[in-house]
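Have a look at these structures, which come just after this line.
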Structure I
């Protein structure tokens, strides 16, 4: 598998950069003072405007507009409860989301662009800061969205905490805990994961076909594994894991297909009361001062450290922090065709959309397999696959399992993959997983 390494350049847009011609005249739209609902205010907002939401609980999903700052009074004060379908907040290019508790997404999907989430972004580089994102299908899902994810608590997702695909995000100083799948999932991306506390998930960090910088994190008490690479780095051309100064301890397995790197620790981090939600370092913690340049490890250390997580915007606002999403090495970065083993390939799409259920080898042993009411089929089973036509497999993938009487866990991919991409996935299953052809039967 080949990773075409293309990075977004990042910039902190402040001062005159932020105060563009549009932003000089930026308006503040108050909810419920000026507008009855958040969506009504967002629909009236122009790029650079702020939609400021007063304390209270607001029900219904929100679709943001480009460059809009969505600002609550603080996660303890302002809550958005989704309607139980889709994503609670759909982000937009240049948007900022800060100061909310966000909960109540739909429950569809375990991978892919159609997966429901607390916050989702597709071609939407944005800033997500100082929120509590809990009780969703997945916490944050980003596709082609090189975003800042800073000082959030991302907890109790049915599936993943943070899901990054083709998104060179900067994920800093977050508490990621109690999620049923991966704490952080990374594919075809070059993100930076710095000073996070990743505790008590099924898996901690999982990476495939990505060059991930993992620094100053605490990764502990994750049920199955702490830090996992899908394959040994040498089996993934162009992939270079960059691990340093992490405390990885007490996981089912601490490292899979990757090593600790310089400054790695394996010791009880001695947090104050993680079972009660207090992830600060206790006196005598080995994580104190153990990071790069003497920083504390975990969510309360490093350059973005706050005394409390999360803080309200009145005490700390990231409204001026924006990725320089226009500074790409090549203009076709957003195109799947730019990746030789990316979303256009059979293996690339299998890795991106199928691995969480079917596992990297297709044996039906993915991270979510045990959580489903019907276990995913073993795609290495020659006896089974030789009795299924390509047309039958195409229908299952395109229209979903329910279309042929299978489990609804197998979601339809007609809105995610083209017909040619589905055929490429089938070809990959035939040639590399079951190594079989149709021989008659159903």
Structure II
């Protein structure tokens, strides 16, 4: 998750440099960002099918390898058009990795602490915005923007090698496929590791073969559009559209807005690095409080706060005010990112549909994100940054209303109970 985020946000930092050295412009930057979103769309959709049919482990490892190879290749491209192409391939792998990672993690966590631990995973992964911005200050200024992609690519290839040993298959997925013996072996291995690390003895497993057999699950992709699943699908799409349009409007365009406002590239990257400190801070706060509030209320309020703070951020002219409002805005934004991608959406589906459900709604959410950069480029070029944030705020308010009125409550509800929750 950390490496995925690093590669995603390193592109944002690189964009300002590419404009400065004549490699790119606002519209090519929009194509670069949309290529990532298109890749995320493809990866989310295909990763869901691979994960539900072939297993969480295979889906994760295949896409680690894809990202590692494409990121390494991006470091050696001759022009912006090849960089856009490899950015799309990176996005394909990263879209699958994010979705498979969070959805798989959900299947290992008890319901009473599921939100907290999913948020903690997001906390680790989302140090990447600050990390990529901080490294970018040094690497881009003193070496080359190409090193950002090379570092991420090598890291992904190392992660692929390690995942062969340390990424285990989900026992829930194995049981759902009727592979009870393998599921039990995985559970015993996990229990043995816990007993060794905690120096405790866990009670023996009591579940009968009959109950294990009753867990065999199957279902087609089209179940997502029938009965009570359709409501979840539509709400999840709304939640992720809100996440993507806010995330990729705010974080992608911050350095470019600074440069267009007359701030030099080095200072804009430095200011971006400071503002992005809000990302881990926001997720840390989310991990502390997310299980104490109803999910629908929590997500809706965050969207309203982002909309309001975003507007006040856009009208600031003093650098200190830009930094303060930017920090607050990014903190709330990443609280919502944590809520949407790591906690709420993975909770909505039964095991046999979890990755296809998560993958499909992520893919649809990405469709909007593919076109968002072009809209931002037009608004920014013709009307300025204030208009960008006003339009964003209106869209977020509409999404908040839909989530609050039609979302289902998942806080502290078991995954089995959620399978039948209406």
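Worth pointing out:
- Among I, II, structure where mean count of other Cβ atoms within 10 Å over residues 186-193 as derived comes to 24.5: I
- Which entry (I, II) yields the derived value 22.2, 64 for Rg and Dmax of the Cα atoms in Å, for residues 130-241 alone: II
- Origin of the derived value 28 (relative contact order in percent (Cα under 8 Å, 6 or more apart); candidates I, II): II
- helix-only ellipticity at 222 nm (-39500 (n - 2.57) for each DSSP H run of 4 or more, over all residues; to 500) derived as -2500 - corresponding label from I, II: I
The numbers here are math on the coordinates, done by the rules we state, and not lab data. Because the structure is predicted, anything quoted here is derived from the model rather than measured. Cβ atoms are built from the backbone, for glycine too; each structure is taken alone.
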